[in-house]
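Colleague: Just below sit the structures, each encoded as structure tokens.
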Structure P
């Protein structure tokens, strides 16, 4: 089943849109590119029993986790209550019983108990107090629990051409991070950084830039995007064959709460 094809169950879609999504999966190019970097890390986190997707959006990664860790309880959290309700309806239609979605502020994550794994995909750049958010994640994890973070890099890098990352994306309070800056932020919060690496190489960035030119990040020009998406997805798939050693447009970090260390006050 193509990644994210469950969103074909979204009410109000035309017959063409449903079959298009069933065939190609979620037509959200940035999500597809991020997933290439995030999902392989799930093999490195053991067998978590409680997982929080902090900023679950369309719920695609949340549902992937629910299928991957069938013994775990998965909670998808987002401030968009209508989207959370829709995600829950889709999960029930799919018969996925170990996941539920809540309209919830990730800064209140501790109130939902402790977790073994927290995912945060493109959230920190939306939060003024990103250090405070990282500390919330730390306190919400069980000792030895893992955090997987994806954020944009400070600059967009396209075959040696560097420019400041887009700031007109709704809700962004900063364009992004450097690799050292993200790692330092997590260490300052109290995490052990297992790995911190670039993603979005130049080929993937080119595909994403072309996607953004069509949609503006706001789902506009749908007919044109429907024509372009298969080509852009193929271009991104070629790009996913190698990981940038430097100058990627995105960053991914795998971090762990120490087993024996006093938490920062």
Structure Q
């Protein structure tokens, strides 16, 4: 989100490239043609308006500078989403790249996305989504080992209420505790874990005509880790093969082979 000390050029870099082009054109026409034609009722003001018209090309050029930077950043974000191959590649992203991946995903879902590009926090909110008059606050947690607990969900609910937002989304590359899920069940908060994010990315890749690696039996539904092929040593079916979580014994999730 924007900060008071951010320049207009910094803000334009965050916007789509065409915003910079449009603003540049408007500034040029206004300074070059409209402003000098206005009668301010003062000789000094009229002279100033006519004199500043000469700076119109320079102002337009400065406002145009963010356009290529914005276009490059947009291309990088799009390429990052299209290049994801599975949960491991998502977890390998840095926290900033993870936030940009989530932002690009919701941008393709038709939302207007405003990113928090500053170093400081903004009530823990990383993305603001706008669509059909609704305001959705998004918090991203790029946590590889720790489960996202209920305290984070409570904090997000407080921010949603304070900012009068429509709803909120808490999204992680990992998993949520059961307590967090129970708390969010009847609240205006959607919890999106790593497996769900991977499925969203895969759907968007498919929509773009790509052939993504889908979320498969090799993704643990509980912790998001890899499922590996194991052979039962005891129990009712010794010798039978099955999928078991690689994080065993911390995670005991299993799936039948077929």
Structure R
């Protein structure tokens, strides 16, 4: 099953466009877990068990695991292995380099970590993306327009803004149907434009919640004509909904609420 097939199946099975970002922070998990042998994995496992019927994907950001060294990396690999049977895992790594380095990054993401998809930075052009494209059953989410305030420094510059150029290029690169885009939820007007360029390509939309993205516009402008192919990501507002022993139950409540809010906007004109 290709990434896109797996994503579409997950969306249909759970009737959900919600993606939960598994951005771990040992300072924010219950103290009782810290006394166990593998607190990162145990936390993630509990979150996954509590929400796996509510989501279309999970998105661990590799930085939040690498900062804990080998232990964090091993916990990430265990998390991906545990979660990936029927729910796609998007490894948020924002890789972007050329030639044999890009090939090594692709092998790491897809053969070592065994992610279903990965985020990529397109600044260095096609040859930084090409090694990832060769994994035809895997997904590539190319950064198009981000949520942060400094996005305007480069991404909105030029007679034809860079984000528009990126969206057009990725559509050209999408020969195997495994490309998608990353567009921040704080960029609603541009998201509508980008969806028009992207056609049915999936769009990963971070920035809901802590970053202040508008949910209704993100959903309405992000989905395709079938009300699909938008992946609405929320991280901290869900996984850290509670810092107590009820953290998994609280995450489920927060995830269900957001899933239902997303669905309320999916087919609104």
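Colleague: Which one of P, Q, R has distance in nm of label points 7 Å out along Cα→Cβ at positions 128 and 248, as calculated from the coordinates, equal to 4.0?
Modeller: Derived from R, not from the others.
Colleague: Here's something else I'd like to know. Out of P, Q, R, which structure matches 13.6 when mean count of other Cβ atoms within 10 Å over residues 48-55 is calculated?
Modeller: Q
Colleague: May I pose another question? When you work out volume of the Cα convex hull per residue in Å³, for residues 96-231 alone for each of the structures P, Q, R, which one comes out largest?
Modeller: Values: P: 152; Q: 125; R: 108.
Across P, Q, R, volume of the Cα convex hull per residue in Å³, for residues 96-231 alone peaks for P.
Each reported figure results from applying straightforward, stated rules to the coordinates on display, with no laboratory input. Note that the coordinates shown come from a computational prediction; the quantities given were computed from them, not determined experimentally. Cβ atoms are built from the backbone, for glycine too; each structure is taken alone.
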